[in-house]
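So, here come the structures, one by one.
Values quoted throughout were computed directly from the atomic coordinates according to the rules given, and no laboratory measurement underlies them. The structure presented is a predicted model; accordingly, all values stated were derived computationally and were not measured. Cβ atoms are built from the backbone, for glycine too; each structure is taken alone.
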Structure 1
Amino acid sequence: MTAVAIVPAAGAAERFGGGKLLADVDGEALIARTLAALLPHVAAAIVVIAPDAVELRALGALRQPKVRVVENADPSRGMLSSIQAGLASVDWADAYLVIPADMPYLRSDTVRDIVERQACTSGGIVSPRHGGKRGHPVALPSRLRDEVLAESTGHTLHDVIKRHTAEREDLEVDDPGVIRDVDTMEDLER
């Protein structure tokens, strides 16, 4: 099975004070840690950035062979628009793993388990679950690509997933990183 990660990274990070994806997490840029968990288990990672993300574009982690950078011309339309920009750029995957760029605590073995579980389903949606909460990355089968692309930007990816509840499987994981994103400086410090 060929999996591709879609990594929305076009947000303004206002609650963080800007520059969140470049913040240092144990000696690495936050987004570099997110990508490090993904890259061993996907054929490619599509990182969707804002047009003015000059510093982010220059980051070495985004220049790796498996990483492709795509621009969201209008990120003010919300995260779904970034997911759509990423999906529009690649149509050859069997599954798409959608994960916000601000999840540096995700473990690589968890990504492997999600990809393996998605390969075992018959085209279903796989969501990791930790401590009773669903997290990321969410694995979507390729057959949902066009539906996500057609979704109104007034909606979210969750609206698409809700239409396919019977096809959704939760994968219990022992990884708090699936529910630990970074929105504020305090999130990074805890």
Structure 2
Amino acid sequence: MRRYCAANRLNRLGTLTYRGEGCHDPRQARRDVGLFFRGLRQSLGGESFPYVWVPEWHKSGHGLHLHFAVGKFVPRGLIEEAWGHGFVHIKLLGDLPAGSGSFAEARKAAGYLSKYVAKSFDDDRDGVLRPAGLHRFDVAQGFTPRTILIRGATRAEVLEHAAGAMGGPPDVFWSSAEVEGWQGAAAVWVQWRG
């Protein structure tokens, strides 16, 4: 999901909330968000656009609400019209250093959404478990990030190129050289958290 957000510059975060008693059926919420994005696409001229969405249970027991990210300005009125089930909120991510750009904004959006994905949906909420087979998030089809092959003569050179592609040094670094008695081929693992 993080790569998808960054590659598609999804830098606007939104929330879709149900009015009244809310929605307590994970399958219904997924149907509703599917209809929402189809309706929104039609309102915006019919052309596909990248997005990602994540369901989350309300702490108050109100049921589910849905967080989403898009990479372009969408008038709030169009979002309200396409949703039709309650309240909406959307904002462009700011509070980043000047000149950060859409890549950094998208990485920040991915960080927020990742927190929702990480929350357990196995908890019993209002007597409803997350049905087996439902994903924790979903994305628009046709916008899969392309694989980027990075080559270099040394590990340091590869890491330098990767840091350039990701917009900064990795947040996490692990090397098999640091593991006493490592039996396999030399390995390095890095992670950017957004």
Response to the item:
Working back from 11.1 (Kirkwood radius over Cα pairs in Å, for residues 19-58 alone, computed), options 1, 2, answer is structure 1
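If you work out FRET efficiency 1/(1 + (r/R0)^6) of positions 75 and 179 (r between Cβ atoms, R0 = 25 Å, to 0.05) for 1, 2, which one comes out largest?
Comparing 1, 2 by FRET efficiency 1/(1 + (r/R0)^6) of positions 75 and 179 (r between Cβ atoms, R0 = 25 Å, to 0.05), the maximum is at 1.
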Fill in: Read-out P(r) over Cα pairs in 5 Å bins from 0, in percent, computed value 1, 7, 14, 16, 16, 14, 11, 8, 6, 4, 2, 1, 0, structure in 1, 2
2
Discussion item. Comparing 1, 2, where is mean count of other Cβ atoms within 10 Å over residues 35-42 highest?
Written reply: 1
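Name the one structure among 1, 2 that helix-only ellipticity at 222 nm (-39500 (n - 2.57) for each DSSP H run of 4 or more, over all residues; to 500) of -10000 was derived from.
It was calculated from structure 2.
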